[in-house]
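Input: structures, listed below.
Please treat every number below as a calculation from the coordinates, not as lab data. Not measured: the values here are computed from a predicted model. Cβ atoms are built from the backbone, for glycine too; each structure is taken alone.
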Structure 1
């Protein structure tokens, strides 16, 4: 996926990724426009359990710091969380 992000950006395209594990982690270096992890994938990406929505917010912010431009995380019964440069929306 990292290669896909890099090639997409090279031609001016924006890209949203819905992947997990090593593929997600590797793709962060290429600054995908949007990543869409679920709660479990988000926890796996930061290497710790996410118990509260606040934990999920911190994890999403961490993935932005690691390269994702926006993080749209699905949190099951807790809804969704969008974290981007302009702020966080729940």
Structure 2
């Protein structure tokens, strides 16, 4: 699997994809809390830039990925954006 957006895509068949992702994320956050010497790193690709897809499923993926990335950023202690090899710390 490549990138967090691919994991999110696997939840699109769920009745509530965002809630399914939040449950998955919570399991990983609990793992991180139990393993104090371990850090959870989530890496995703921003698929929200550019032309909005015509296909309904592709638009849904784009929206759900954006919402889930917001959920990740809310829970994260640090958030970085890397664009053309340049790092910008957002949080």
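Before moving on, here are some points about what is shown:
- Per distance in nm of label points 7 Å out along Cα→Cβ at positions 12 and 28, the highest-valued of structures 1, 2: 1
- Label whose coordinates, when distance in nm of label points 7 Å out along Cα→Cβ at positions 4 and 76 is calculated, return 0.5 (choices 1, 2): 2
- Read-out helix-only ellipticity at 222 nm (-39500 (n - 2.57) for each DSSP H run of 4 or more, over all residues; to 500), computed value -16000, structure in 1, 2: 2
- Value 0.98, calculated as Rg/Rh (Cα atoms, Kirkwood Rh), assigned to which of 1, 2: 2
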